[in-house]
Structure I
């Protein structure tokens with residue numbers, strides 16, 4: 001199954017959807033338990049330690065505090081991992097209005113983590129890019 005790599009088609013068909021829950025990024029030099037990794041929507045290992053992205057409510061059960069809460073917006077178009085310029089076009093527009101983005105690309109979709117308080121503005125911008 002091949003993903004889309006035409007930039008115009010990607011932007012037109014990105015169909016962003018937003019999760020209802022807030023998410024947090026957690027990091028640990030020692031790593032995380034299997035339970036935490038199962039609950040995570042993302043696990044990434046870096047030299048400095050492991051990062052997980054988990055729902056804020058789950059993080060609270062761990063007594064993990066993180067002041068930054070993020071909205072997860074999924075671009076539901078199946079983007080090709082070799083697509084050029086898709087995230088650049090999106091992050092440029094969001095940057096113009098001061099919205100930071102932490103992008104995570106998986107095999108089928110790209111996921112944008114934007115500050116929780118900016119989530120609605122980010123969605124408006126993404127929808128305008130599709131027009």
Structure II
């Protein structure tokens with residue numbers, strides 16, 4: 001299985017970008033993982049390869065803990081799913097059309113985060129979930 005994060009806009013903060021890159025590198029040691037940045041939300045769904053599960057991040061989505069995220073990923077890894085695409089909108093969020101076409105709508109928290117920070121939190125949580133799946137001590 002492969003994984004991608006499709007996001008509107010580029011990270012402009014080099015410190016934040018370095019943190020995201022660190023987690024992308026950690027995840028990539030376990031599973032192919034890439035980030036795709038698009039200029040507008042209209043291009044998000046078109047960037048997702050056919051057959052990938054689409055998980056949209058939205059503050060009104062389902063709330064999962066890290067173990068639930070790990071369980072979701074493990075089921076996908078054991079299934080015949082070619083990949084999962086995590087979709088993060090820009091500063092103005094995402095159009096309802098994109099949310100309706102998602103397989104899952106997930107919230108990172110009842111709080112609202114800037115889209116740049118949501119990218120970092122998601123990448124860290126994916127790494128943490130994979131650590132749980134592989135029985136590593138990162139998740140305490």
Structure III
């Protein structure tokens with residue numbers, strides 16, 4: 001398994017944005033499951049993933065598939081009292097850093113709960129609000 005993927009498994013669920021930054025390419029693109037938008041840049045993506053790590057509970061990766069630069073990591077978690085499953089689709093750059101990170105999840109009700117929890121967290125995070133303003 002690629003060292004970045006191994007490291008990702010141990011730090012993303014912890015919600016440590018600083019540690020997450022270390023595995024992201026400078027211009028990483030993040031495609032969230034909650035809406036149709038792409039976030040770009042190491043700091044904003046690390047902030048998003050840090051917040052997600054604080055919302056998900058009982059998070060664990062069930063399967064890891066891939067080789068070279070393309071990886072799929074199947075996970076399960078809880079969002080409040082709802083169960084969820086999903087897949088992190090990862091593309092690594094030539095340096096082995098994450099250049100694209102797309103998340104697909106189900107069921108719909110759990111994704112709605114994630115969206116609501118994220119909105120509550122980021123609306124109280126001045127650093128994230130600055131990222132969001134800069135992205136417009």
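A compact table of results
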read-out: Cα extents along the principal axes in Å from the coordinates reads 38, 35, 27; which among I, II, III; value: II
read-out: Which of I, II, III yields 34 [relative contact order in percent (Cα under 8 Å, 6 or more apart), calculated]; value: II
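Rule-based calculations on the coordinates, nothing more; no lab input. Not measured: the values here are computed from a predicted model.
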